[in-house]
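Only the coordinates and a few stated rules stand behind these numbers; no lab work does. Note that the structure is a prediction, hence the values are computed from the model and not measured. Cβ atoms are built from the backbone, for glycine too; each structure is taken alone.
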Structure 1
Amino acid sequence: MRQWSPDKEFNQETVGIDTWDEEKIGKYRIKESQQIHKALVQATEQLITAARVIIDKVRQGGRVITIGAGGSGVAGMSVMRELPQNHQDAKVEQFFYCVAGGSAIFEKFGREELEDSPEEGRKDVEAMHLSKNDVLICISATGRTPYTRTAAAVARQRGAFTIAMVCQKNVELGGEVDHEIVLDIGPETLVGATCGKAASVQKEALDVIFDIVMVKLGYTNGNVTRPRLVHDKARIREAYFRQKG
């Protein structure tokens, strides 16, 4: 059975939060959001290294996939589903995501229990048919999720380059991959709510990585995207920049 790390996850500062007024709770939560920026700054070199690896692998025809359970999987999904929309050269077959439970993540409770299933992690990765040119970004706030750890192990066995994105230092997943990104945001305001700062910093970190990747692969016109022209917003913007030259 998985172990809990109260020394890393229990927030001593919010003991008694149920006695605070609304203003104090809100101000504390806003203050804590500053930890997201701090964590990104501390992880800068790790993020840049990840981006460089991805660029190299994609140029060799490789794929980039995020994988995670629950909120961590959704953080990956929120970034990866947008890449082929915003960058028409980023093919859906090359940039995609995997969330434990698949489409069931959209159900009321989203199959959260699958984070405890090594079998699901193995099954999902084996279905990807990974190769040495592929990159699997394994996202887990605690770095202990059985689903994600097994996914990383299977991916390494298949020769893929594995990246861990975790929100605590010195966790299991970080030592089981080729490259670790540590986003140390400290304990959540509410113990156990890793859909808070953890999910936010995971998405921001992925945005940093893929902004670098998209620009350096030549998928943008300077600082302007080349999106799929599937709605008026994109068509109007494209016409403006085409006319502007």
Structure 2
Amino acid sequence: MKFLLTLTLLLSFYFVSAQNSEIKKFSIKSNSLNETRDLTLYFPKKFSAKKKYNLIFMADGQFLNERYKSKIDSLIDNKLISEFIIVGVNSNETGIPNSYLQLRNYEYIENNDAEIGSDLYSRYRNHLEFFISEVDEYVKEYLKIKVKKRFFYGVSNGAGFGISLLDKYPNFFKSYILYSVAGANKDNLKKSNNKISNIIIRYGNQEPEPIIDYNIALAELIKSKNYKVTFSNYKGGHKRIDWLNNFIKDIQLIGL
């Protein structure tokens, strides 16, 4: 407890005094997953532990890099958006023996052909608990970040995971940014509770046809559930740089 208190004081002092925007990495011991996981966070310039911030929870947090930082800084400096924090939750890219899949796939996709009762089968549910409960608690209790509203950003299977969050935790995130959605468990999606302000879905016009068809069908389904959906394609493919460029445009649409 003394160590945690000291760590909290040091972090609070650091954040209050930091003048430049930064990307910081943290490690958290997950009780749900029984393993140590990494977080990658973006902090705006002159972060203050006394202020409330909007938070964007980002699946595949390891994608968050200096390109994101410089483009976000430019938007904030030009007063196109208000300051916010990105909480990047790194996925586990460990490969599974005798398979082309990674643990990441089983964390994001519900019932991904895993044997019932196996560690892989329970990984989705355990990761869901980690993402929603443990990360949120760590951000508030140990990093001392005061939360205004939460938003979600995911790509590919991470975007599919966003659909699961929309279904299971409809009051947790205010808006969603979802690109090149793959693997979403959408069959049991409930009707809108009118608390979600916007769901942005985009896909690349150069992506494989099954992904294009899937995203079109998904957008239509979500619209039928009375959600507000912003939907279009972009010139590009299933690439991180395309997702980044669209993200920088779309964060101006979600009410930060």
Structure 3
Amino acid sequence: MAGPSEIGVSPIITRIRVRVLEADMGFSREFMGNETEYELNPVRGALVLVMDGAAITTGPSYILRAEYFGFTDANGEVVLSAPKGNFTLMVNPRPYNRDPACFWRGRVSVEGNETFAVKFFLYRLNPMEINVNIRSAHPESIVTLGFKLPINGSYYVGSPAIVYYTPAGEIRLYREDIGRSIELEEASRNLWRNPRINYLADWPGGLRTVKIVSIRDFSAYILPDMTYLPVERVILEELETG
């Protein structure tokens, strides 16, 4: 007679619907973080994973190792199958970059067919302080930027985008995560609108933070209203399945 260890038990499979939504809160030097005027829009093409344990490994390239994953449709939704239990829900709203830091993570408990909404609120913080140190020996500008996180909530911080004039009068965009500058008129919509956020750590609201960026160029003037630090607040909600 077979013992308990010899009997295979199939896990109970459930269906999980995940909705990924985003709101662009615009530009400002100061946000409260509890603004009520915004529009949530569906995120198409977001990568969603549901699994227990490590979901990503590194190697020559980043490799996804998840049994249950999919991409959201035009309505920002994806339906996944997963066994009943506790899982880490992972969402990459901008999957052109699959660095582990680009995946937001939240813990969920799946007891049956569940529906979850993951809401990303993007704030573009204009600098409260700007200081530029030009190294005349070679084309380099050391730019120090001071920012204040929105007062309420906690936030994931991204890489700053700096818009500046060159001595020749060109307007250029520098993204720290890319490591080079380009003419602003040549910047694609995706490059301008899709920041890179680090979801490995979040920071309390109201915190003052300083970013020091080295630009391999002479910057004659930093445009303060176009220069920004992207930060996001993420809210996970369990919805009633109807």
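Summary of values
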{"item": "Parent structure of the calculated result 59, 46, 37, given that Cα extents along the principal axes in Å is the read-out and 1, 2, 3 the choices", "result": "1"}
{"item": "Among 1, 2, 3, structure where helix-only ellipticity at 222 nm (-39500 (n - 2.57) for each DSSP H run of 4 or more, over all residues; to 500) as derived comes to -500", "result": "3"}
{"item": "Mean projected area of the Cα convex hull in nm², for residues 123-178 alone derived as 4.9 - corresponding label from 1, 2, 3", "result": "3"}
{"item": "Ranking 1, 2, 3 by mean count of other Cβ atoms within 10 Å over residues 35-42, the structure that comes out highest", "result": "2"}
{"item": "Structure from which 4.1 was derived, distance in nm of label points 7 Å out along Cα→Cβ at positions 83 and 155, options 1, 2, 3", "result": "3"}
